[in-house]
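Undergrad: Next up: some structures, all given as structure tokens.
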Structure I
Amino acid sequence: MKERTRDNIYKAFVGEAKAYFRLLAYAEKADEEELPQISMLFRAIADAERVHATRHLNSLKEVMVKDTDTNLEKSFQREKSVSENEYPNFIQAAEEDGEKVAAIAFTQARDAETFHAKLYERAIMNVIKDVVKAYHVCQVCGYVTEKKIPKKCPVCGAPEEKFNTIDV
């Protein structure tokens with residue numbers, strides 16, 4: 001695939017993925033405002049945007065998706081980079097701007113990303129191979145654990161009912 005086309009497909013993928021989540025947020029707002037028909041419209045178009053994003057990603061699989069060992073290593077490096085480089089800058093800027101809610105969200109995301117990196121690192125070292133029965137994801141901050149659901153999230157303090165279980 002030629003570089004320009006690959007770059008355009010990647011940009012389209014990013015745009016469609018963003019649209020998917022944005023439209024889901026719009027649907028939630030329409031639900032809050034008791035506008036079920038509008039909410040349904042937003043959800044339907046969000047699903048269409050998900051289809052577009054998936055098609056674009058499938059076009060890039062040869063470029064973006066490698067063997068599992070490589071994918072684990074890239075994911076580990078990305079999580080480390082985000083938690084050690086990007087989020088600290090976001091936190092500092094939010095604090096300087098007096099944006100406490102954003103600073104808290106960035107801090108919790110940074111802390112959750114640190115846990116993600118540790119999970120990837122363990123997978124790379126084959127420590128968790130065929131041992132983990134399920135992962136539990138905090139729906140407030142994104143913390144992930146393979147252990148029992150905690151009574152309170154160690155990152156944001158959310159109660160155990162805020163966890164979603166991902167299993168095979």
Structure II
Amino acid sequence: MQFTPPGSPASIHFGKGVTSATPGSAQGLFLVVSDIEAARAELIGRGVDVSDSFHVAGPGHPPIPGPDPERRSYFSYATFKDPDGNTWLLQEVTARFPGRVDANQTTFSSVADLASAFRRAAAAHGEHEKRNGGRHDETWPDWYAEYLVAEQAGKDLPQ
């Protein structure tokens with residue numbers, strides 16, 4: 001089976017006879033997701049034994065149960081093993097580091113990814129409105145669009 005994330009130039013192959021590698025020898029394989037809990041739920045719904053989510057406080061610190069409380073990019077994880085026993089690490093990334101994506105392209109691979117991006121934009125826009133005296137922002141669609149594109153490109157977010 002070949003799995004190609006939407007818009008990705010890379011694919012992952014699962015199956016027998018795909019490689020000469022010893023089953024279970026691949027460790028530390030990453031799958032990047034935009035919502036760690038939604039990804040866990042989808043995998044569990046498909047019968048995969050996925051660990052509870054956890055986050056890290058920094059290098060050398062032990063994992064802490066649950067997703068990162070601030071939902072910072074690159075801090076929340078979960079693990080699972082494929083049918084061959086290879087270990088995979090799910091990592092939540094909601095905003096890419098600068099230069100990690102094409103700044104001229106904004107894509108979402110699922111309704112859940114887009115909805116998650118809208119929730120982050122809504123929270124940030126609420127702070128924007130507070131800074132502007134609590135007035136309703138008539139141009140909120142433009143602000144949301146700028147936020148979503150900047151977040152995906154790893155650029156500074158609008159204030």
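Here, each number is a calculation from the coordinates, and none is a lab measurement. The structure displayed is predicted, hence computed values, not measured ones. Cβ atoms are built from the backbone, for glycine too; each structure is taken alone.
Undergrad: When helix-only ellipticity at 222 nm (-39500 (n - 2.57) for each DSSP H run of 4 or more, over all residues; to 500) is calculated, the result is -9500; to which of the structures I, II does this value belong? Please list the in-between numbers first.
TA: Working: I: -22500; II: -9500.
Computing helix-only ellipticity at 222 nm (-39500 (n - 2.57) for each DSSP H run of 4 or more, over all residues; to 500) on every structure in I, II gives -9500 only for II.
Undergrad: Let me ask something else about it. log10 I(q)/I(0) by the Debye sum over Cα atoms at q = 0.15, 0.17 Å⁻¹ was computed and gave -1.20, -1.38; which structure, I, II, did it come from?
TA: On the way: I: -1.20, -1.38; II: -0.93, -1.12.
It traces back to I.
Undergrad: Next question. Given a computed value of 9.6 for mean count of other Cβ atoms within 10 Å over residues 17-24, which structure among I, II does it belong to? It would help to have the intermediate numbers written out before the result.
TA: On the way: I: 15.9; II: 9.6.
That value comes from structure II.
Undergrad: I have 21 for relative contact order in percent (Cα under 8 Å, 6 or more apart), calculated from one of the structures I, II. Which structure is it? Mind dumping the intermediate values first?
TA: Working: I: 15; II: 21.
Matching structure: II.
Undergrad: With mean count of other Cβ atoms within 10 Å over residues 41-48 coming out at 11.9, pick the structure among I, II it was computed from.
TA: Details: I: 15.6; II: 11.9.
The read-out comes from structure II.
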